[in-house]
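In structure tokens below, several structures.
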Structure P
Amino acid sequence: MIKYTVIGDPVSHSRSPGMQNAAFEQAGLGRPYGRRHVTKEELSTFVKEARQKLLGVNITVPHKEAVIPFLDEIDPAALLCSSVNTLDIRNGRVRGYSTDGYGLEYALRENFQISPRGSRFVFTGCGGACRAAAIHLAAEGAEKIFLINRTLAKAEDIARIIAENFPSCQAEVISLADNRKIGEAFADSQVLIQSTSLGLKADDPVPFDPALLEVNRELAVFDTIYKNTPLLQRAAALGMRCAGGRAMLIHQGAQSFRIWTGLEPDIKAMEQGFDITPVTDADAQEE
């Protein structure tokens, strides 16, 4: 019987059922995790139904912010970034969490042996993925975060939240058109985090002038898309350390599993569950 599910619009691409069921099965809990397509108009009704029938939910785009008004409680970290990707349901009450930032943190630890505290990061793209991740890194002690975006208002909003809540972390906003400042940010950072949708297609351009990568070949490059994007290919050709978003999704899912069950998931089993289905362009999108 399904007691946990992932919802989204669309949701058929989600890798969550494979990796979560692998963790549940390894823990002796069967395969209770499903997938459900929920539109914006159906979201309120779905949450009412979930109160009675489910124990946990993962939420993909575009519902991470829209679901908040329907919750009974929200974890302070999720409230700060206005994003919820995990629902924990107990006795009919629904509490929302965000595990996206945690997923990124542990992906960076795993791939580059870099922790947030005292480190400097640069983001390209300031949508929902960046918002949750950048605020989490600031909360965990990042020294400085550069926010590069075409629309400056989105980057400025994230920078404001960081300044108000984590004053020890510097946040600097840079226009995507300002190559000089982008180059300076690359030179002054340890990790570049690409969080736009560019890279889902093989012919997508790198989200900035790729020649800027040569400013600092010691910069580690992380793409939230979990396939070998043009950015990762260019970075690898320069001998730079680089990684896709596979580990980020697995670790955010592992944290959801801990919230629901209080158990430590088998990460190796989750990795195997994730890899069951070949990655397509749709699969590679942020969940």
Structure Q
Amino acid sequence: MQSKSLSQSVGILQRLPKSWRKELQFFAFISPWLLGFIAFSGGPIIASAVISFTDWNILSTPKFVGLANYQRLVNDPLVWKALGNTIYYTIGSVILMTVASLLTAILLNQELRGVRFFRTLYFLPSVTSGVAIAILFAWMYNPEFGIINYMLYKIGIVGPNWLFDEFWAMPAIIFMSLWTIGSNMMIILAGLQDIPQSLVEAARLDGANWWQEFRYVTIPMLSPVLFLVIITSTINSFQVFLQPYVMTEGGPGNATLVLVLYLYQNAFLWWKMGYGAAIAWILAVIILILTLIQFRLAGYWVYYEGERRS
């Protein structure tokens, strides 16, 4: 009976137009991912949107409050403080990581002995546990026995209190982001190796020095890769959570309180799930707007080979 049903199904599929069969094959192949997305991502996304319009402490029945959570966001000084800290971190980390990744990739693009070892060495920290890295840097930043202040002391500089100082806490976390440049470095390295050598040789024959070669050949040809790195780094930086949570818990004086950490505090410490969901959606909208702006500005500096500019 089952074989008969199967043969009938196969017969029906064979009678379908070829384009329909291809579409059915496509959806059949992506169905595991599609079902997983609906169950583990799409469903929670829709649920969080609904929760953001409620007052819910998990233990009681959700109470619909309309736009009250979003109105509260506008008047919450900690939201604006967290947003300012998040923007501060994003600007600092994206600039620092992009420049450091680019310079490191250029150095590791040289045909030198043992360069593959150093490529692996620079990439490994990016797959290390984030909690372990955060704890390691917390020890390094310790004002009493940390190695950073010890090295500064050796050259006659009195190091700051780092994570215990409102001025230095965020720069310390931004500087820590250099530890994970491995992923961006590998992407940029791949882009560098994809630049046609004929263009480099032509620039050298025309008498271009190293800076002119970098400015007029390397950067334009690498601009799509740099654009990808900047976009992904911006999105990831706006979602920073682990470092402030482990190292400072948002302190001192809320100097490292970022939006995702404030979201976590409201939703999972104070059980204000509706307010936490509202913060999550505001963060999503901010990231979407920034991404659209970056795509809009990309037309002014991103060069795609073979694309004719107006």
Structure R
Amino acid sequence: MKTEKSILIAFILNLLFSLLELIGGIFTNSISIISDAIHDFGDALSIGISLVLEKISKKKPDKKYTYGYARYSVLGALITTIILTIGSIFVILGGINRILKPEIINYNGMIIFAIFGVIINFLATYFTRKGDSINQKAVNLHMLEDVLGWIVVLIGSILMKFTNILVIDSIMSIGIAIFIFISAYKNLKDILDLFLEKTPKNISVEEIKKSLLNIKDIIDVHHIHIWSIDGFTNYSTMHIVTENKNVKELKSQIRNEMCKQGISHTTIEIEDKNDNCDEKECEIKINNKENHQHQHHHH
């Protein structure tokens, strides 16, 4: 509940603020403030999406989603990331346009706005710092970026007041956008790894195999599959070859070992030395079946 509440506060703050900011950006004629407004609006939108999906992702597994709904949280992060990427491209184009055609800017207005920006975003970051889902981390990252973005705008607007170099505004807006772009790219990579069932970052299949073969009575381990649903909970399945008849104890040893390695759900298939591993038979059966069907079609 804590997570949802803090995300809700962040959402309302961000939405109100991005609207205020847009007005301020137009009023001061500053493209870096307008670009930050786009960024903040993107954040607010993404926080809104993640709020809805976060709620869904907490649901317990059921018949339709046997693994539970955790991936919905990841989906939230994905949508957010795409929105931010598109936003940052627009900002870069706007900034380049401004470099080519500089315009008069109201510095004092910018400075006042930037001070507000730093304070409000700092408070929002402070409120949303607790939370443990990939979504929550993404939201908090946005907040922190907003604080940094505003500090940049503040320094820039003070510089412009004293030097009168208008291009600083455009350069800042492009800087902010590139920054958004890079962090979005990193997020996207993590999200795709989850969807592509890649072995989680901090886990090595080789290491796990080695540690399992150290357990007494385990002759061989194969078909190890390791994946994560949401970037936090890791699952694995494996086939264990053993002659030991006391399977129960062996399984609990394996599960303990897997827990140590950071894997909370492990499904174990036990075989003895003479068992032909089902998978090979399975493939052969499927192929025969297909050939069979092909022959039928030809008749």
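Computed from the coordinates by the stated procedures, all read-outs in this text should not be read as laboratory data. Fair warning: this is a prediction, and the values are worked out from it, not measured in the lab. Cβ atoms are built from the backbone, for glycine too; each structure is taken alone.
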Figure out for me which of the structures P, Q, R the number -20500 belongs to, where helix-only ellipticity at 222 nm (-39500 (n - 2.57) for each DSSP H run of 4 or more, over all residues; to 500) was derived from the coordinates. Q
Structure from which 1, 6, 13, 17, 19, 17, 13, 9, 5, 2, 0, 0 was derived, P(r) over Cα pairs in 5 Å bins from 0, in percent, options P, Q, R: P
Structure with the greatest value (metric mean count of other Cβ atoms within 10 Å over residues 23-30, set P, Q, R): R
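When Rg/Rh (Cα atoms, Kirkwood Rh), for residues 31-78 alone is calculated for each of the structures P, Q, R, which structure yields the highest value?
R
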